[in-house]
1. Looking just at distance in nm of label points 7 Å out along Cα→Cβ at positions 8 and 48, which of the labels P, Q belongs to the structure with the highest value?
2. Out of P, Q, which one gives 26.6, 88 for Rg and Dmax of the Cα atoms in Å as computed from the coordinates?
3. Ranked by relative contact order in percent (Cα under 8 Å, 6 or more apart), which of P, Q sits at the highest value?
4. Suppose P(r) over Cα pairs in 5 Å bins from 0, in percent, for residues 80-199 alone works out to 2, 12, 23, 27, 21, 12, 3, 0; of P, Q, which structure was it derived from?
Structure P
Amino acid sequence: MSSNLHGVVLADELGRNATRAAARRGLVPLLPGAYVAATQPIDSRILAAAVTATMGGQYAFCGPTALWMYGLATEPSRVGLCIPHRTRLHLGPHVDVSRVAARVLQGARVVDGRVLVRLEVAVVQAAAAAPAAEVLALVADVLRRRRTTAPRLLSTCGRGLSGSSAVRAALAQLTGASLDAGVRRLLAALQRRGVSGLETEVRFVSAAGASCYADVLHRPTMTVLELDGFDSHSELQRFRTDRRRDRWMQAEHGVLTVRIDLAEDVERVADDVLVILRRRSAA
């Protein structure tokens, strides 16, 4: 079997005594049954090619490695592989092997000839070792690209799968389930900066009889602060409705609406809002 996979040479290409033939050709073992030139730099592409060419049985690339193969992350420094519990396998120092429940491998996909865990599983696995801000950015990215849905991600979170709690928290923040908490945090941050005259859930009515409730109103400057979750950004009809509302509130009530991403750092947002309010007060 001639691999020509990023410089990987398979044992069955080397004849009966692969070890001796490899030594004569200046090759060194990469994985069981796969060799590379002694001068060959080892990267994830080479490792992935070697795993794909030599592995038999049930396995799948997982975590950050799978996300990279799905085109959702940069190339990792190491390759991660999932195999079923109680499977005996040693692939040397270059590959991180995780033993997982059979359900984790269910629904594995073949992408460019490589077996990957489901995208949702890869996201949850990657979240296990990532800071909360990175998990939030990852979940927002896969949802924004329509690579999966929030219900699918949520259904993947479960006992025994590390990263589940982090993904649940990110989904809550992105879909607006934590909106009330976001409003409270923003109010507290603005109050720490000496801002007064803030009201919440203020009702406005248009000349045509339409009504809405503003998340936060700064009454002295008639500035509304609207905190949006991911759903507000991703649904076209909601996006259009919000913009129409912003226009009639400005035209009929003299209200400026400042829209804030719920996922942003509240302290940085409060600093920006403070500048806006001061300038409107001085106008």
Structure Q
Amino acid sequence: MPRLSIIVPHLHDDSGLELTLLSILENRESDFEVLLAHDGRYNDPYGLDQDEVILIESEQGASFSQQLNLAVASACSPIVQVLLPGSVVDPNWCDEALHLLQDRTVTAVCLPVVDVTTNELYLGLSGESLPHRRVTDSADVVAAPLLCGGVFRKRMLKSIGGWLEPCTREIAEVEFALLASAMEFEIEAAEEVTVHASKRVAAGHEAGYEIGRACGQLACAYSSIEESGVVIDSLARRLGHLAGGLMSPKTVAERLGWVMGIRDRTFVRSVQSRLELASLAMETERSTVQNNEKRRAA
């Protein structure tokens, strides 16, 4: 069984993909498997599927999260990592994360990614900003990994049904962070920097109208679940926030999207279903552990 399954989505970036695959193949251990997720639009000009890489093809037009979920289902290792096209890794890049995951209570590890141009560090999503999307470099406030370098326990991903479909990279990250907070998942952060990428690859797109609106939709869904701790501001306060951001067009766009999104119940049913599924899976696992301990004691 592989010790680590590395998933690299194509994202229609052939040159970035090939750079990342080369970096992985040059530095990986013999017990790491590599899965290339694509929606039928990668031509595999080097015959990778016949050698070092497993190609996982989804339906054309499949979303980012759908491609990842299909690859996770095909992964043979109990631990999976996502690396995005354009990222490169150092030798032994995942040793610290794999060590942290030896603790069976840890469900995911944030792996720091450094900007190849500015040396700025990106670690994960800030728990202080949720349900808005803000990237942090502080292990003290990090809530969930970014989907560039993040390392996850496959069993946990299976228990929640993978990443929310259909979602872009940024929204899948936010939703996972909200779910991890509601379920009190144990998230750790690695300290050693071994992954390098541009800011866009490492941290994703900056918040604008579409991300603001989707975060509002997620806030609407999670505010219906008491244990999530998500509370939506009053209309007066939301409008005040909107007016207060008029000096920044990006801020205005994000907040306008937020105001539109928080009344949209698009994600309510799917989020409730995911939390129910996760709760049931965790309860089943607790029962299994308790029964095994009783058998050993007997």
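We did not get these values from a lab; they are worked out from the coordinates using the rules stated. The shown structure was predicted, so the numbers you read here are calculated from the model rather than taken from an experiment. Cβ atoms are built from the backbone, for glycine too; each structure is taken alone.
1. Once distance in nm of label points 7 Å out along Cα→Cβ at positions 8 and 48 is worked out for each structure, P has the highest.
2. P
3. If we compare relative contact order in percent (Cα under 8 Å, 6 or more apart) over P, Q, the biggest value is for Q.
4. Q
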